[in-house]
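Asker: These are the structures in question, set out in turn.
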Structure 1
Amino acid sequence: MSSTVSAPPVSTPPRRAVFPFTAIVGQEEMKLALLLNVIDPKVGGVMIMGDRGTGKSTTIRALADVLPEIEVVADDPFNSDPYDASLMSDEVQDRFNRQEALPAARKKVPMVDLPLGATEDRVCGTIDIEKALAEGVKAFEPGLLAKANRGILYVDEVNLLDDHLVDVLLDSAASGWNTVEREGISIRHPAKFVLVGSGNPEEGELRPQLLDRFGMHAEIRTVKDPALRVQIVEQRSEFDQDPQAFLTDYADAQTELQQKLIQAQQLLKSVTIDHDLRVNISQACAELDVDGLRGDIVTNRAAKAIAALEGRTEVTVNDIQRVIVLCLRHRLRKDPLESIDSGYKVNKVFSRIFGLPDPDEAAHLNGAVR
């Protein structure tokens, strides 16, 4: 009598647990900047500068995890949208125009880490010239920009990255396309992503010309309050001991934030900003001697995004006050040896132009009341 042993069922490994975004304590400036860039990617990304071990990587992974899944063309390496032609690669668009059926699939928003030693080929992708010449096909090996399309591209220690590579990333983030050319052969694909850079100021700042191209600049510092530090340590221990139980505790808050982001993205196009407020923003940029118009544009966009996040269709002075330092502080530095303004100059000019109490006088009055 023979017996057959059936093979064990093939199971997919469980997805790695990610610390929930809604459980992160403190670092409000960084969290706000990231959320606003997700609501409106045209804000232009965020540069996060601060001490080591302050949760930069944890927060960015947590953000990607809380975002709603996206629909992609199942057999496309560029995460093309099956319905929106502006988010399709050229090949998928050709198929779409020929009215071919595009197989759709759902996936988590991609979060791509760019390693410090990455080459341009690894980032942008490579063209196989031999195959192209021999077979007459455009043989392209996608790079990290392709994987990051419609997601988040995170560059840790961006201030240590080669300036040329930073330029390539910023160009792709701004245009939404990556073009690779070699030996007369040119291939392009969509590369629309939220660019997040982080670094430690002790290791040097980015050149002002590159820094200016990041939409927002968030500063983070090590938490000094002992009670808050204990809370952060205890939370991390709880998560490490039993990730699933910890995630269950925050499931409702995560779902609520996800819905809030979806509604904000839909509401964004209806948000308006009064003409007088726009004039005041531009006056602040002019008085702070901000080069170009990028500061004006980003502040307008960020103010609209924060209004949408809170479910409103009109921008208030308070909205502008909450984002203007994030949008302008890194644009004041003209000399690479200067340090970035913590926000003092921006707040002082903002308060005067918008008719609010001078921050120095307000701080003095608060001290006197105490």
Structure 2
Amino acid sequence: APLRRFGPGGRLAAANCAASAQRLGAAITPIVLVTAFAGVQLGGGATLTHAGDAQARQVLRADLAVHADGGLPAGAVERIRQVPGVRAATEVVPGTVLLAARRLGSPELERLPVFGVTPERLTRTLDPGLRDGDLARLRPGTVAVGADRADSLGVRPGSTVTLRFGDGQEARLRVVATYTRSLALGDFLLSRDELLRHTSAPGTGPGTGRVLVATAPDADRKAVTKALARAVPGARVERDPAPVKGEPADRALAEVVSVAVVGAIGAFTVIAVLSTLALIAIGRRPELRLLRLAGADRGQLRRMLRLEAAATVLTGLLVGAAVAAVPLLAFSVAMAGTVPYLPPTQAAMIVAVVVATTAAGALPPVWTTLRGRYPREAAAR
């Protein structure tokens, strides 16, 4: 109906869409497929990343961070806690563990990001979103588990979990707490001493992470910053520190592979869209010649074709987005507890590819038909 508002060309486009629904459906279907495929493949990872970034901002309560390129010296966190104006200090050490699991009936080891922390006044600097248990009981031999992972493993405070560390050793750890913000902190939160005990990387040891510092409400942040720099020589004090977020070691590679797969399959789908629209356009040449003989001028037919292409693009994008929204909504609610998210640049790229492909497939094959001269007397005959 909106097409009829664009003059004779719009009325011709509306009549063609209504009279040739099968042809319109054949043109829309590949656009729906490429839109839905790209939306699901790109939106799944983007949703997890976006939700993880949001959780990372919610987790952080500290307003200062102390770190050094070569690692902090041993005992740095104790000296930081003695600085006037420091309310709490937590050392955070990133790491990875392996968890035995079964997928499709086959055993496998899943590599997961973890953090080792000092538990003293932990909730002053970090807010993991405690669900059950007590994070203050985090000691060597214990572990806190993300809520989703705890549900999948069927564990709760008092249960035990077996993890394999980077040095190849297995440890049976007692669960002391579960927390909800596992996208930011990872599925397991360990004692710093427990994690460093099994770290095989050279140059690691106590004081290798960064220390998150929460200052007292009435403290002078500038004075505390200077005092921290004096307390730990060679360290840097960061104001408004970057959010704490655990990333799998192979996340970057996985994203590259995902983009490559989307690009390769998307290219084949774009070729299918282009060929389908070109064949449909070539088959319309007799129809366009008849319209010229009936008195339609080139300007009206060009507007008709452009409006039909616009209707095809808009309908294909809307239906494709609706198709993609079904699995994306189920995935995002289950995995992140949020609605699906797609970065604006990626969404704009999908729209641009669809528009360019539709224009290239639907318009050029019929331009030659519109260049010929059709005198009015021929139309009268």
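Asker: Which structure, out of 1, 2, was mean count of other Cβ atoms within 10 Å over residues 212-219 derived from, given a value of 17.5?
Answerer: Computing mean count of other Cβ atoms within 10 Å over residues 212-219 on every structure in 1, 2 gives 17.5 only for 2.
Asker: Out of 1, 2, which one gives 12.3 for Kirkwood radius over Cα pairs in Å, for residues 28-75 alone as computed from the coordinates?
Answerer: The read-out was computed on structure 1.
Asker: I have 250 for volume of the Cα convex hull per residue in Å³, for residues 92-275 alone, calculated from one of the structures 1, 2. Which structure is it?
Answerer: Traced to structure 1.
Asker: If helix-only ellipticity at 222 nm (-39500 (n - 2.57) for each DSSP H run of 4 or more, over all residues; to 500) comes out at -13500 when worked out from the coordinates, which of 1, 2 was used? Intermediate results must be reported in sequence, preceding the final value.
Answerer: Values: 1: -13500; 2: -17000.
Computed on structure 1.
Asker: With distance in nm of label points 7 Å out along Cα→Cβ at positions 124 and 236 derived from the coordinates and found to be 3.9, which of 1, 2 does the value describe? Write down the numbers at each step before the final one.
Answerer: Working: 1: 3.9; 2: 2.6.
Comparing all candidates, it corresponds to 1.
Asker: Taking relative contact order in percent (Cα under 8 Å, 6 or more apart) for each of 1, 2, which is largest?
Answerer: When relative contact order in percent (Cα under 8 Å, 6 or more apart) is calculated for 1, 2, structure 2 comes out on top.
Asker: Once distance in nm of label points 7 Å out along Cα→Cβ at positions 20 and 68 is calculated for all of 1, 2, which comes out largest? Provide the component values of the computation, followed by the final result.
Answerer: Numbers: 1: 2.0; 2: 7.5.
Biggest value here belongs to 2.
Asker: Say we calculate Kirkwood radius over Cα pairs in Å for every structure; which of 1, 2 gives the highest result?
Answerer: Sorting by Kirkwood radius over Cα pairs in Å in descending order puts 2 first.
Readers should treat all values here as calculations from the given coordinates under stated rules, not as data from a laboratory. Owing to the predicted nature of the structure, the values given are computational and were not obtained by experimental measurement. Cβ atoms are built from the backbone, for glycine too; each structure is taken alone.
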